[in-house]
Structure 1
């Protein structure tokens, strides 16, 4: 066997695990990794900030169903990416962050370039884990372990740190093939009891989260005749055109009433988290069956009557088999609940309803919209948008939408992708427009401008606090976009916005569409 460098060993291990694209920025300490990317067929997507690289890897993972990879250099670059890793952890997204670290035997405090007191420990506090590699020969196993952790059980982000001296060190290494994670199946007794409860339900309800993606939610709901409501990350698990789909918005009063109305509630891959519920836990009056791959999560926020700890796809398949053939007639109340919930969602998002209607008209049914922590997203798009919605739920970071949309577009070439941002959040990552220009992406970026941090402004008013640090003088966003090489437009009504979206999807570069809200 021929000796290879640590940098090549890393890239070879990534390629062996099916990685064909990484997002990142080169730096002095990671050049030996970059050197080998082309030879192993790994495409590099250059972002303009390491946080953008992390968000792009997140968007890539959510759309492709495979781990996204971000490659950065040491010190400040790694810490720049930490917010994105925290978001991926919060939303259970498999993202692998790769970075060099201080050399082996490094004496702390020596003033080495990019020296961080304990880089790996810092990332270990926000990722599933951070591992500092001890030798070149260990790199293939470290990569295999990272992928096994990200793809087996609950997906979480992982950080691998390779001491920079090991990147140039040559050694004979043995490849480590991908480890197939075990399929987790609940016990037969628990499955039988869950099936018994569901079969006997007069008023069943399904609550689906991001962990339900890929599972047979539609078939099970039809078998039960049960309405399906989703969390933000579960939005789109069941097409919102389906008669049993109530869409997202667990915080709405109708959903709280629905949860109390149901005599059996099946919760699939959903945390029932405060970041989704907003107004306290749901009150269940009937039996609760929870399906979750994470045994710890299955008893968090709501203790179930039956806990099915297992992979959602295989667990739902087993339940369907136990329930037998035949489709139940949808409960006569389903349509009423849908009208009630939709009405509440429209009332809550009335200020942004015309924007959401334009997005639904201007984008196709298979489109992906990457949102941000903006009022137009969590009050408007969450309940009203029909497209696949990528949203930074639990961590609630700002600046996610644009780079995540870039990652989604790279993951699904030819699929319609758009970003939906607020004027405050877009300024966190607006430089990524230049990355999208370089890629030639036909990416609409809708910036809804309310002149500042609108949610915080409203909270200050509700507390009767002095109004401060929440008003932002709006730049000429269209001009800013053109300065970065993108197209820049202004849309002031539904017709203009719909037309701008359709035009942007056929352009040779991204288009920022500035929507100025009325005072």
Structure 2
């Protein structure tokens, strides 16, 4: 389903959310159900619709959508593209099939998933920027080294082959760690017999406990690239080592052909490059002299690259393992039954709803995020900012209600005037948003804030309301701030405010059931 959804997201200009979709989807407690897909799209604020559609309405469906088809008694979700007379659908294995509309109706069970097109696509992801910068640096080194050596034919060919090989090694590494380039991923899986992912992640790719086939391209070609860029005498060594590496390449092809029965296009590119360097070395053997100085230089570069690579490989592997474990933990944590078990219903609910908090956002929003704050609480600044951001991200679902949990009769508390003046500004329809943001966001000190926002008079209604809010907190034994409540559910301490987004649908259903 992930591959199919990625195609659909890209088609509708949501490609920048691919990785975020994948992380949330894989950690969803109902993975891999259709509900987990639609719920993840909801979290990402992508308008979507899953529905059973009469087959005679196929012509009225969008040009692109995801459909459920039945092939050999198995249900598969496919990415559908409508042409004038035919239907092209792509499977999870990146297989493309072209059928007539009537043939598609026979396969289709009527279920579709459609999403809204993004009219304001975001910029390229940060990870793609990093890859682009890395490639730009390597390309610059490649060009500078060629200009420095005057584009001498043999050196130019070896540098070019090493440069291409290094790029292939990088892409293999990205594919292995599930962070591959979209173009490369398409090349790797353009039909059912090709799959870089299956080959690269196979147990057969491991040579020893600390070395596998994916290490060889990045090591071999990075050493060759650096050696070829720094000295013109290294090409004999590169050619000889390429010739000696041919058995390894043949074994790789053998594994793909006989055991894995899948072809890795990147691996075949690497093997082809090694073969090309070997042929170049054999064909022009007399032009490549190996001397002691070249051997020493190449050995030093090889030792440095190896010393850098293996610790880096361990870090990359540990980060991937940690990310996988986090997905499993997130899936557990995102189970609504667990969230409901850990959260508790607040007491004195009728009295809570009768209070008069400072309200922000859409009055028609289905849920209310209630924050009991104190002007003296540093954590309340963070809670308010997160609550405001959350409200602005989901304006149709969340509105923000700000209460105060402090004793206004405590004359020794210098922060009481902040609360009383904020409540007065709200009751008198003043610029409450700017006033509260000056305190919780801009973090003005008391003197500057009061100089800007102190009211002429504080009404009795303000004192009464703040006291009611304080007494309600006492009844519920809330002797701390911030207190975070979603409608009538006290947010468990194990959850952050932003994690409420995973339960919006369930909380809406729960509220509807209560009402």
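Only the coordinates and a few stated rules stand behind these numbers; no lab work does. Values in this document were obtained by computation on a predicted structure and should not be read as measured data. Cβ atoms are built from the backbone, for glycine too; each structure is taken alone.
Given that volume of the Cα convex hull per residue in Å³, for residues 458-497 alone, derived from a single structure, equals 107, which label among 1, 2 identifies that structure?
1
Comparing structures 1, 2 by mean count of other Cβ atoms within 10 Å over residues 250-257, which one has the largest value?
1
To test your reading of the models, identify which of 1, 2 gives 11.9 for Kirkwood radius over Cα pairs in Å, for residues 370-417 alone when calculated.
2
If you rank structures 1, 2 by distance in nm of label points 7 Å out along Cα→Cβ at positions 170 and 194, which sits at the top with the largest value?
Largest one: structure 1.
Matching task: 22.2 is the computed value of mean count of other Cβ atoms within 10 Å over residues 74-81. Pick the structure from 1, 2.
1
Which of 1, 2 yields 31.1, 100 for Rg and Dmax of the Cα atoms in Å, as computed?
Source structure for this number: 2.
1, 2: which one has helix-only ellipticity at 222 nm (-39500 (n - 2.57) for each DSSP H run of 4 or more, over all residues; to 500), as calculated, at -10500?
Among 1, 2, the structure yielding -10500 for helix-only ellipticity at 222 nm (-39500 (n - 2.57) for each DSSP H run of 4 or more, over all residues; to 500) is 1.
Given a computed value of 12.1 for mean count of other Cβ atoms within 10 Å over residues 130-137, which structure among 1, 2 does it belong to?
2
In terms of distance in nm of label points 7 Å out along Cα→Cβ at positions 58 and 402, which of structures 1, 2 is highest?
2
Taking mean count of other Cβ atoms within 10 Å over residues 90-97 for each of 1, 2, which is largest?
Between 1, 2, the highest calculated value is found for 1.
Match the computed value 23.5 of Kirkwood radius over Cα pairs in Å, for residues 258-385 alone to one of the structures 1, 2, and report its label.
Among 1, 2, the structure yielding 23.5 for Kirkwood radius over Cα pairs in Å, for residues 258-385 alone is 2.
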